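These are the structures in question, set out in turn.
Throughout, read-outs are computed from the coordinates displayed, never taken from laboratory work. Quantities reported herein were computed from a predicted structural model and do not represent experimental measurements.
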Structure P
């Protein structure tokens, strides 16, 4: 079995498949319109139907939880999320946030005007994630880090191998930067400081390419 994380590029958002003992842990699931591609990659990796030990959600936005309901129903997957974002999964109602980037405001406006909106299938998460939680029970040598700011329940996963899966707290579309979608400025600053104090090698953002952990030091809110 390959021991390196697999980046599943779903277009504008990433999911990550991590080897976990004799199975796998999936971080995030993309949008429901990306189901065919996600399922294809999981099947190709030998993860489905019975090797998916856990699905970890970095935060409750629909482009990260869009395929949770299908994974639960079709494969019996267990979904884990921080309580701060549980309501987003169960209701489909996003948390209110502000956009800090003018470029992103234009992008979001155009996206809303041109992209067909599909109904979001809500679901009930199976497990709650807590700050500092060890994931060894699921075969993954890693821990949960609560990093609110983008959303109340945003989390990262830090593995023993030095992989830092940071959700949307940081982006890397053109360069490493803080999330332009902010629920709370000060919480995001504190969370970035928390991440910078870790011992990691590579940052895996929810959007864009992985980048060296050293680049995190240059990111400010």
Structure Q
């Protein structure tokens, strides 16, 4: 076999006379000049395509990133609320514990569970409460951080543990996601079950404040009785 055979795609053009010779020729058939190989452009190696762009981040990775970033922000926010406020004193903890126990006895187990096991109680405002402000409140709740701030009025104004339990019942509804109107309505409707009744507490500050707020929000709840203005619950 002749080892000088060229691939069919090779050709040689004479630089001297311009004659195109076949690939097997080493000398020009016309003028006899030594030929240099000229490769067919069609046989030239194909340049590699540029590297493909990296695949776009998958939807799952985006969701994980967003959730992680949100959790970090919430954790930082939560600890900033704790650091910027003070915890309860031992005697204050005792009063809160007794009031929660009263809620348990009266059948408010869900609310009592949240207050006892998922809530952090503070006695001074955190930076967020100071920013929002409050008006003559007994307590303030930071949802969904489950932080309840109890003001001096909570410990001083109620005449007994039942009055404090009524306030905590209201705050527990906030901890469970209720807004102010829903918390007022549910607390007022449950007062008989709690034992927080008009015959014993009508003259107290907690009762008076709660009744005025509830009546302003839900006047239809005070249209019963012979005079059409009595409490329906």
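General remarks:
- Among P, Q, structure where helix-only ellipticity at 222 nm (-39500 (n - 2.57) for each DSSP H run of 4 or more, over all residues; to 500) as derived comes to -14000: Q
- When relative contact order in percent (Cα under 8 Å, 6 or more apart) is worked out for each of P, Q, structure P gives the greatest result.
- Top of P, Q by volume of the Cα convex hull per residue in Å³, largest first: Q
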